[in-house]
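There are structures below to look over.
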Structure 1
Amino acid sequence: MRLDIKSIEDFQTGMVIPINKPYEWTSFDVVKKIKNQIGKKLRQALNIRLKNFKVGHAGTLDPLAEGLVLVCTGKATKTINDLMSDEKEYLATIELGKTTPSYDLETEYDQSFPTEHISKEQVNSTLKTFIGEQDQVPPIYSAKNINGKRAYDYARKGEEIELKANKITISELELIEYKMPLIKIRIVCSKGTYIRSLAYDIGKRLESGAHLTRLIRTRIGSYTLDSSLTIEEFEKKLTNL
């Protein structure tokens, strides 16, 4: 279902706006852009400036990830915690045989591993072992708060820290494409799941290595990527109000 904006006042009342986050944008970049666009329209249409107009997002995506981000405005910002708790769905492309410190393409390769022994059947059987509730250790290059600092701040300085495992649940894990050394998988999981860590752990369980090369979030609860707007599409909707 596409976003239905009837008037500029809808943003003040409160809306949840599904946005397709571009590659290399931060989630904060998306929020800032949407807030500036709405603010500009409010000034033009109503000749008002809202000092305390709230805009936030539910569920952060890494800059190198793409896909669904829920931007909440006005009173809808009160629903952010509930939205963040909703089930998520992702499409992930993983390269087997190589690892990086960040578990994705943010950092350079640090180790190589054999992949000749990995078959499609072995990948399928390995993926099944990840379904269910489990403990997952976040990536060292993550935004986890450790003693008042982000984990990635320690990592970028070469400082060693110990990250505690989180309880997560993976309810669906499906192999979509097998083109060695690349595999593409679909994941349905709980809040707090790091797909980068999942990629790394899949590599280990296959007695090899792995890192994430592409990640697209396709669903948050009942909101889907198919019903989302690009930044440009949202701007056009605003212009037409």
Structure 2
Amino acid sequence: MAVLATQSLTKTYHMGEVIVTALDGVDFSVERGEFVAIMGPSGSGKSTLLHLLGGLDSPTSGEIFLNDQPISKLSDDEITRLRRHKVGFIFQFYNLLPTLSAIENVGLPLIIDGQSIARHRPRIDELLTLVGLTDRADHRPDQLSGGQQQRVAIARAFVNQPEIVLADEPTGNLDSRSGTAILELLRRTCRELSATIVMVTHDPRAASYADRVVFLKDGSIVHTLTNGADGIPVQRIAEVMTRLEL
């Protein structure tokens, strides 16, 4: 069953008198429990697609469906509530509040929603255990490494048990070792939390952790690779990128 789907999704921008097409009639869907990577060169439309999927921007035409509900029919307030309750976000630069502890940062979506962290503490503790930070629960971001901060951000993305989590270059600000640990963690959340993840990345190694890789070029989907018995080899992803001049 598709958790998220797009139909003829188009996004254009006006730059002076020039119309720039960021997305050109994209049809895309994500099944429940699937980990999908979106790849493409700068300007291919991958970040635009992610922002539209998360309700952070509006399409010029076409439709986005979350659990078969058309997002375009929602008011601004309804889209805000949808983002708060049904979509989790993981950003490249963590976006943690410096004065809050790891527990409080994980629980921030609950606070924003007017809920009590104390009432949801078992859920927060469960997520901190999953990301391996039980011994850092009371630490602030400046007391954590980059990889640990990203682990907090991942736990935060799942605290409201969202329908889908959108990750924008989640390893882009990390060294190779920390990046690998984060990718393994995302892979594990798909398995242990039955999570659904869409990740934008430029890195073939990161994309190899996904169940499916979707390649964008000039605002259109130009190729798709699916996970086989041995996963998606990095070399295979790199070969596609070379062949498609991505």
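Coordinate-derived values only; no laboratory data. These numbers were taken from a predicted model, which means no experiment stands behind them. Cβ atoms are built from the backbone, for glycine too; each structure is taken alone.
Out of 1, 2, which has the highest value for distance in nm of label points 7 Å out along Cα→Cβ at positions 181 and 213?
Largest one: structure 2.
Assign the value 7, 31, 35, 21, 5, 0, calculated as P(r) over Cα pairs in 10 Å bins from 0, in percent, to the correct structure from 1, 2.
It traces back to 2.
Hey, Kirkwood radius over Cα pairs in Å, for residues 125-164 alone derived from one of 1, 2 reads 10.4; which structure?
This figure was derived from 2.
Just checking, which of 1, 2 has the largest value of mean count of other Cβ atoms within 10 Å over residues 5-12?
When mean count of other Cβ atoms within 10 Å over residues 5-12 is computed for each of 1, 2, structure 2 gives the biggest number.
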